[in-house]
Structure 1
Amino acid sequence: MEHITICGVDEVGRGAGAGKIYCAAVILNPEVPILGITDSKKISAKKRESLATEIREKATAWCIATASLQEIIDLNVLHATMLAMKRAVEGLPIRPGKTFIDGNRAPKLNIPVETVIKGDLKIPEIGAASIIAKVARDQKMVELHDSYPEYGFDQHKGYLTKQHLEALKEHGPCEIHRVTYAPIKKLLK
């Protein structure tokens, strides 16, 4: 039986109130196992970072793509996510035979696609994608904290926590906030 190269895809930041959406596509090397891959939200930041390095070193191929703030505003968050997923898969140096995507929605690709709910727990390639996307996005949000320290992006990574909402009430949104999101829009009235 012919071996099919499979790719896993996951996104990070779709539910955040600030910053870009990050999507990763990963093709793991079956000859080089990586232990500990699972949903990125279920492991510590330190473990995620070491796994992300290992995944980037050992995977057959990987690509991280984003959807910009403007794309999130213009297209809506779902369509921007689909665009970032498509970019991640198309950015791989190897064309996969099949793509597994975390969740229940998939972009239109010219290869077979299957959605898998909780795929980051079930399919190592999706788990690997969730880890490298989360680490890349978290690093960017920590960088953005230097420019906008009053919001605490280094802590909540742009998600609308109580701390973040209080900072938004006090300072208003900055240029990386998703002003079309209901909780932020409400503060602007």
Structure 2
Amino acid sequence: MEILRIVVTGGVGAGKTSFIGTISEIETVDTDRKATDEIALLKEKTTVALDFGRLTIAPNQSLHLYGTPGQMRFDFMWDILIKKAHAYILLIDAHRPEQLRYGRKILQFMKHRVKIPHLIGLTHTDCPDAWQMEDVALALGLLEKSTRPPMMAVNATESASVKESLIMLLEEFTRYYQYFTK
């Protein structure tokens, strides 16, 4: 069986756990614990190690989805998970602009460790104060459209939206590896 490892990363509350739970064909493995710091103002529980889910995409091919913790103090898990990943999705909470700087840090962290296909998924785009995609791209330091990774709106709780983002990531994965195997 061929396994493609996909890391789902982003800040606290961006939708990583929901994303994996929405699409996984197995019961999601999670390490959610009661939030005891300022995170408790946003949500009751938070991921402290990883989330794991699986999705079969062909008879002998499956995606293993690994969700990272959103807090910087758990960045050692980001490092562990990204090293064996084939691709990753960075989820950005579009309605909390204070998280954009943090999203940029995560993006830089990942880029310094791996050169693999990735996609930026904007969550909470249906909120009235959500930033537009172009504004988010600029805030992330993605100034050149020609070198920018694919970006799309993602509703982490809707199966069709999650599936669409994974398809886009797999298309990016295919283009990336075709380019390097020529």
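Descriptive notes on the structure:
- Given -10000 for helix-only ellipticity at 222 nm (-39500 (n - 2.57) for each DSSP H run of 4 or more, over all residues; to 500), calculated: source structure among 1, 2: 2
- Which of 1, 2 yields 16.9, 62 [Rg and Dmax of the Cα atoms in Å, calculated]: 1
- Label whose coordinates, when semi-axes √(5λ) of the Cα gyration tensor in Å, for residues 74-121 alone is calculated, return 19, 12, 9 (choices 1, 2): 2
- Here FRET efficiency 1/(1 + (r/R0)^6) of positions 106 and 170 (r between Cβ atoms, R0 = 25 Å, to 0.05) is compared for structures 1, 2. The highest value is that of 2.
- Origin of the derived value 4.4 (distance in nm of label points 7 Å out along Cα→Cβ at positions 26 and 146; candidates 1, 2): 2
- Looking across 1, 2, the calculation of P(r) over Cα pairs in 5 Å bins from 0, in percent, for residues 50-161 alone that yields 2, 11, 17, 23, 21, 15, 7, 3, 1, 0 traces back to 1.
- Answer label among 1, 2 for the case where relative contact order in percent (Cα under 8 Å, 6 or more apart), calculated from the coordinates, equals 31: 1
A short reminder: the numbers here are calculations on the coordinates, not readings from a lab. Note that the structure is a prediction, hence the values are computed from the model and not measured. Cβ atoms are built from the backbone, for glycine too; each structure is taken alone.
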